[in-house]
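Okay, got some structures for you below.
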Structure P
Amino acid sequence: MKVCYEPIGEMHCDVKEPVSAPRFYSASDVKGVIEIYEPFLDGMDSLEEYDQIVVLFHFHLSRGYVLKQKSPSGRTKGVFSLCSPMRPNAIGMSILKLVRVEPPFLHVEHVDLVDGTPILDIKPFKPPEGT
């Protein structure tokens, strides 16, 4: 079975190289703008009701993968226990702060993506009650 995705938009930010990207969205102070492409603009309706969004994206600069990799601490781990871009399916996920919606743009904070990253999907983030 072959699975194919069409990007719904792309990230615009000041991070140009993967080595410059913050390692985790939760530790990032980078701001950016997600541009949603024309055929998907209606999907932005009511998104402003949320403070955070889950962004699924394609690690477009990643080439190949290995199943065992060194973690930042130097310990060898399986790729599924890491946030490495070198994965069997180069799909990433970030939870970004949604600052404002100005179609076709989503202004976001805590960016850990690279400029030009293809966006595959966006979902509202609903933290558990009491957090």
Structure Q
Amino acid sequence: MKRSGHCLCGSVRFAFKGEENWSGYCHCDSCRRATASPITAFIGVPNGHWRWTGALPATFASSPGVTRSFCPICGSQVSYQTDALPDEIHFYAALLDDPETYQPEVHFHWDEHLKWLEIEDDLEKRTPSSS
């Protein structure tokens, strides 16, 4: 399967081919602040199976071992990389050209989820100790 996506202004673009490692929602404080949203959705893609197809993103080291990529023009968050998972990149699912096909599998950092956001699904809800 080949998929692609882009930032708000369309400058930063990415594409990947093959199976994704995983797909899920993140509830951690860091991701919430980076995206200014109560939850974000990611796709883990193996390195070697993706590429930038437009302008290269700017990067920000948001914490030790974590790099967040964003469009230097419109500011859209584009990807997340961590030394803890060095063989993959995490793309924001909302940026996909076909976001309706996204199928989340799990909630990450459930212990940090905002109580006022009611989520009623049957997905596994992981905390760091259960990941």
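Coordinate-derived values only; no laboratory data. Small disclaimer: the values here were computed from a predicted structure and weren't measured. Cβ atoms are built from the backbone, for glycine too; each structure is taken alone.
Please compute relative contact order in percent (Cα under 8 Å, 6 or more apart) for structures P, Q and give me the label with the greatest value.
Values: P: 42; Q: 28.
Checked P, Q; max of relative contact order in percent (Cα under 8 Å, 6 or more apart) sits with P.
One of P, Q was used to calculate mean count of other Cβ atoms within 10 Å over residues 40-47, giving 13.0; which? It must be structure P, since only it matches.
Comparing structures P, Q by mean count of other Cβ atoms within 10 Å over residues 56-63, which one has the largest value? Please report the intermediate quantities before stating the final value.
Working: P: 16.0; Q: 13.2.
By mean count of other Cβ atoms within 10 Å over residues 56-63, the leading structure of P, Q is P.
The maximum of mean projected area of the Cα convex hull in nm² over structures P, Q, that is, the highest value, falls on P.
With distance in nm of label points 7 Å out along Cα→Cβ at positions 48 and 64 computed over the structures P, Q, the top value is the one for P, the highest of the group.
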